[in-house]
Structure I
Amino acid sequence: MSENSKSPASQRNTSLYRAVWRWHFYAGLLILPFMILMSITGAAYLYRDEIDDWYHANLKFVEVSDTGIQTLPISRQIQSALEAVPGKAIKVLPPASPDRSSEIVIAADAGGREAVYVDPYDGDVLGHMPDRTTIMWVVRRIHSLAEVGTIPNYIIEIASGWAILLVLTGMYLWWPRGNQKGGVVSLRDTPKRRIWWRDAHAVTGIFIGVFIIFMAATGMFWSVFWGKYANEFANGTPNGYPSGVRIDVPLSTIPMIDAFGETSWTNENIPLPQSVDGGTDETALPTPVGIDQAIATFDKMGLTPGYAVSLPRGETGVYSASIYPDDLSLQRVIHLDQYSARPLIDMGYADYGPFGKFMEFGINVHLGQEFGTANQIILLVICALIIFMSVSAGVMWWKRRPAGALGVPPMPRDTNKIAVVTAILAIGGIIYPTVGASMIVIWLLDYLLVARPQRKLRTA
C-alpha cells in the first residue's frame, strides 16, 4: 500500500515517523564515530588508576624492606627532585601508602612542568616525565579531543548533546506499532538480514538509553562551552560554591584548577585565598612555616592520604591541599596561611550547595567511582554496548542504502511534520547552544542538497 492510498491518520503517522527517522539518521551520521571513540577511551579510563599503576610501576612504586623505616621530610625530597630537574617546586603529592613514591611537580628552568618521582625513604629520583603525560592522562585528553586542541573539543560537546537527542528519537522509532511482533525486546531473523541488525540496534538502545543520556549529560560538565557557563551559573549562587568560600577571607585571582590541574567540578573556579598572617611590618619579610609543617598540619587535620599540595605562589600565596577519593564524603580542600599554618578555608562535599552535590555525585558515577567495582563493570558493559549499537547502525545503513547514494530516509509527504520535529529538537538546541548551531547547519545542508532536489524531481 502506497502512502497516497493510506488513510489521513495513517499518512500523518507515517509522515511523523519519517520526520523523526530523518533527524535520527543525520544525528547518527554525525556522532557515531565519536560515540565509538568516547566509549573505547571511556572504558579504558574507568581503570585509570590500575592501568597507570601498571604502566608506570617503575615510577610509582618503591620497595619497602623494613616496615619501621621512616620517610624523609618532604622538603628533603623536594631538594632531590630539584637536583634532577632544576626549577621551582609548585606541587607535591606525598605517598598515599608505604609502597608508593612521592611525586614532585616542578616548573622547570628549561621550560614546562615536570613530574619527578622520588623514593620517600632515601630520596633517590626514580625518574621524571612532563607533568600530566601518564598513559591515562593521554587517554583522557583523547576522550575529549583536547589532545588535538580546543576547537575539536567542541565536537565532543556537540556529539554529547546529539547523543541525548539520538536516544529520544530512537525511542520513538522503537515504539511498537500496530500488531508488530518482534523487534521490541526480541530479535527477528538472522544477522544476514537487515531486520536483525535493526532489532539488535533498537533493543540494545532501549535497554541502555537511560545510561547514554546520563553519561552524555554528566560529561557535558567538562565541555569547553556549556560546561564553562553552567559552572559559572551554578556558582553564582549558594547552589554551587561550598559555603566555606563565603566567609570573610581575602581571595586571590588564581582559580583552584590553575593550582591543582585537576579538581572537582564545583571547585574549579573558586579563587585561592591569600595569606594574611605575615604581619604589617614591610621592612622585614615574615618567615613561612615551610612545607614540612604544612604537611604535618594537613595530616593532623585528618586529610585522607593521597592528597595533593599546591605550594604558595608569591608572598600572599597559601598551602592548598585537596583530595577527591572515590568516597564523596571524603572530598576535602584545605587552605593554610603560609606564615602561621592557620586554616583559612576547610571545605568538603557536605559544604557544597544542592546543585554542586548533585553534579559531583553524577560526575563520580560517570567516572566509575561512586559504587566501586560494580560501578566500573556496569559502565564497561555500557561502553561495549554503545560500540555495538554504533556498529549495528552502520551495518543497518549499509544494507539499506542504494548503490552510490547516501541513503537518507525519504521525505514525509506532510512536510509540516519536519517542522514540528525540528521545533521539538530545537529545545535541546537552546539548552546546548553548540548543538543548536550544528542543528541549523544540518537543516540547511539537508534542505539545499537533499530535500529541495527531491522536491524538484517529484514536481518535474
Structure II
Amino acid sequence: MNKDFLDEIHLILSDRFSLSESVRSNYAKGEDIFDPILSFGVAFPNSTEEVAEIIKLCNKHSIPIVPFGAGTSLEGQVVGNAEGISLSLENLNKILEVNKDDFDCRVEAAVTRIQLNNNLKDQGVFFPIDPGADASIGGMCSTSASGTMAVRYGTMRTNVLGFTIVLPDGQIIKTGGRAKKTSAGYNLTGLFIGSEGTLGVITEIQLKLNPIPESIISGICHFNNVKDAINSVKEIIQYGIPVARIELLNADQMEISINFSKLDGLQIKPTLFFEFHGSENANIESIEVSKEISESNNGFSFKWSKDFEERNRLWKARHDVYWSVKALKPNARVYATDACVPITKLAECIEFAEDEIRNCNLKAPIIGHVGDGNFHVTVLYDQENKDDFRIIREFSDKLVEKALELGGTITGEHGIGLNKKEYLLNEHSSSINLMKLIKKSIDPKNIMNPGKIFDI
C-alpha cells in the first residue's frame, strides 16, 4: 500500500482507518466456507460523503474495495482483499425517515432488520423481509435476500423503492424515489439489487413498509414424507390462501431443532410451519382450510396458536436452524446450498437431494421456504478433510444441475460471491458477457469487490 494513499486516507478518516491485525481479522469473511483474507486496512466512514471521498481516493490509486455490512453473507461476498481495503458501513446505522401513512421509510445501509422493526412497531408498520440472520438492510439489498415471508411479501427486489449509491469514481447518485411505481427510464434500482458490492456502495435505502396485521396465527403439521408436505404446500398456494410464511423442516432438521431449541411435543417427522397475517376471522378460516388440505395429504397433529410467546418460540427455533446445525460440531464449517425451483417441481428436487444425501452418507438436514420453491441443504464438514469437501462439492454440483434441469436457479437468496461463480456460468451462459460489460462500464478499474460474482 503506497504511502500517499495512507497519508490521504488518514486525512479523511484519522483514526477511523485501522491497520491493526485484530481489527482487520474481524472484517475478513462472513458466515461462509472460505478462509479469512485480511484486507490491508479497514475504513469506518460516518456518512455517504465520506464513503464518496474514500472511493475517489481508492479509484485514484487503483485500490480494491470490499464493502462490509453485518458479515452474515454465506457465499464469500465479504471475504477481504489483501491488496485493498474493507469498507465497514457499521457507522451508517441511522433510520432517517419513516412515512407511516405512505408505508415507506429511508434508512442507512447498516441498519439491521431487527433494529428497523423495533423502531417501527409502535407506529403500526413493519418491514417484512426476514432472511433469519439479523442482516444489514444494505447487505440484504446487495445479495437480493428474501427469507421466510417472501411467499406473501416478496423479496428485496419488490420491497426497495430506491437507493443512494456511491459509484466507483466517487460520484453519488440516487435511484428511484418514494413513489410506488415509475416508468422513468432504466430501472437502476433493480440493477444494483443483487450486485454484491461490485458496482458501487449502497449507503441509503428507500423501503416499502406494510401495516402490522390485526391478527397473527402460527401453525404446524407433521407428515410421514416430504412429498406429502410439498403437495400440501402446492395446493395451499394454488387455492389462494394468503399464507405469510410456510416453511419445511425435514425429519433430520426436526430432530436437531427439537434438541437445540427444546421443542416439547413435536415429532421427528417432516414438518410444515405456517403463519397467517390478517383479520382474526380470515386467519381462522385460512387455518381451517390449510388443515383440511394438509390432512388430505396425510398430514397429522395439526396445531395452531395465536399466543405471542408460543409463536415466537416456534419461529425462533426456525431462525436458529443454522446455529442448531453448527452446534453439532462447533469447529466444523457449514456448507449451505440454495436451490430454488418452480413449486410444481419442488418435491422432485427435494427428494433428489435426500437420495443424494443418503448416497453420499452425509449428515445434511433440509429446510425450505417452500411457499416460493426455495430450499437449503445444510452440510457440516471438517475443513481439514479434503475428501469431505470434495464429496460435498460433488453433491452441490449435482443439486445445481438438477435445479437447472427443473427450470430453477442456482441461488434463490444467498447470491453468488466466490462460491457460485462457476454455477453462474451454467445458468446464464448467454448473458454473462453482458453482465461483465456492465461491470466494466461502471467500474473500469475493477476496484469494487473484484473477483466476486465473476472474474474480469
Structure III
Amino acid sequence: MTASISEARIKELTAKEGEKLNAKLGKSREMYNEARKHLCNGVASSYQLRDPWPIYVDHGSGSKLWDVDGNEYYDFHNGYGAMVQGHGNPEIGKAIAERFPKGTHFALPDEDDFVVADELTQRFGLPKWRFTNSGSEATMDAIRIARAYTHRDHIMKIFGSYHGHHDAVMISIVGDYENIGDKNHLKKIPYGAGIPKSLIPLTVPVPFNDADALEARIREMETDDEAPACLIMEACLMNMSIVPPEPGYLEKVREITKRHGIVLIFDEVKTGLTIGPGGATKLFGVTPDMVTMAKAISGGLPMGAIGGTDEVMSVVESGEVYQVGTYSGNPLCVAAARANLEKVLTPEAYKLFDHLNNRLMEGCTEVIKKYDFPGYSIGFGAKGCVTFSPHKIVDYVTFKQGQRTDLNQLCWLYAANRGVFMTPGREEEWTLSVAHDDAACDAYINAFAEMAHDVTAE
C-alpha cells in the first residue's frame, strides 16, 4: 500500500462524506420508510440497496439524472450499463411512440424481429438469433441449448464472473472467499441461499487468463466421464473492475473448446454494443459458438438476445429445445432495439465513446500519478474504470489480493456529493452514453482528484 495513504484517514473521510450525502437525501429516506412496508427492503432488486437507505430517482434526461430530493447528477451508472443511448433519447422515444398505438403485445412475430436479427448478425458474425427478456434469461437459455447440442450436463464458468441470477451460474461469483482452492480445482461456492445442492456439482469454475488450467480441468472431467457442455465466459471481464484477456488467451480458449467439443459462449450482456459495435467478439477477434446479450440492446426496455452458429442453434430450429417466452420479441422492446442499432449506436457514437473514454482514463491516470495512488485506469468504448490495486489484475485471485474496497466506497461517495453518480460496488465500471460530453468527464475527474487530494493530505 502506498505509504501516504492512511486507513484511518479513509475511514474518517468515508464517515464525513456519508453523513454529507445522507443529509441531502431526506425524501429518499421518507420513501424508503414507506416502501419497505410492502416492498422487500424497499427496492425492486437487491442490487438497488444502499446503506442506510436507497437513493430514489425522480427522472433522467440525456447524461443526467435527478433524485426525489432534487439532487442533480451526471449519470455514469446508466442503469448498470443499459443506457448508452442517454435518458429520453429522441430516436428511442420516437420508435416507442410510433409502435405503441399499433399494439404493445401479441406474442407473434413482426418485421422488426428479423431486421434486428440481421443487424446483430452483421455486428457479431453469428447467423441465427433468438430474443429473451433479460440477460439472465439469455444465459439460461444459451446453457440449455449447449447442453442439448452436446448431450452433456456439466458446464464451466470463470471464477468470479457473473452471468445472471439463475441457479446454474450463481456459483463462485465475487465474494469474501478466503480459501477458493488451487487454480486447477477452484471451489464451487453458491452465491446466496436457495441454490439446490444437487445442481452445484454441475458447474465447474476455472480461472481467467489461464488456458493451461482450463485444459487440465477439461481433461480431468473427461476422465471422470463429466465432459462439459459449454464454457460460458465474458471475453473481457466486467465483474472485477475491467479485466481484459491477455494476448493469445482467447485464441487458445477457442482452440481448446473446439477440440474438446465444448460450446464456447461469450456473455456479452455488459460488453455487447458498449465496448464496440460488435462487442468483445469483434474487438478481440475471436468468434464463439454463441453470444448472449441484453442491457444496451434496447434503450432501457427489457430485452435480451442469443446468437449462435447454424450448428448449435439447430437444436432450437428442430424443436429439440423449447426456447420460449411470452414476452420474447415484445414489439415495444424490439422497435426500440431497431432504432438503437440503426440510428443511435452509429459509427459516430463509437467515435464519441472513444474520445470521452480516453479523456476519462487519461485524466484519472494523471490524478493517480500526481498523488501516488494505488491503481490504474482501463477501458474500452463506453466502458471504463479506475482499479484500486497496486498491481495488474488478471483473474479473481489478483483481484481479491489487490482491490481496495475502502477506496471504492470513498470514491463513490465523493462522486455522489459532487454531482456524479457512479455504479455502486467494488467491481463495477462507468458507462458512457451518447449524451455525455467533455464537461461530464471533467466533473468525474475533478471529483476523483478531490478525493485523492484529501486522502493523501498531511
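Read-outs throughout are calculated quantities, based only on the coordinates presented, and are distinct from any laboratory measurement. On a predicted model such as this, the values are computed, not experimentally measured, just so you know. Cβ atoms are built from the backbone, for glycine too; each structure is taken alone.
Of structures I, II, III, which gives 16 when relative contact order in percent (Cα under 8 Å, 6 or more apart) is computed from the coordinates? Derived from II, not from the others. Largest in mean count of other Cβ atoms within 10 Å over residues 72-79 among the labelled structures I, II, III is structure II.
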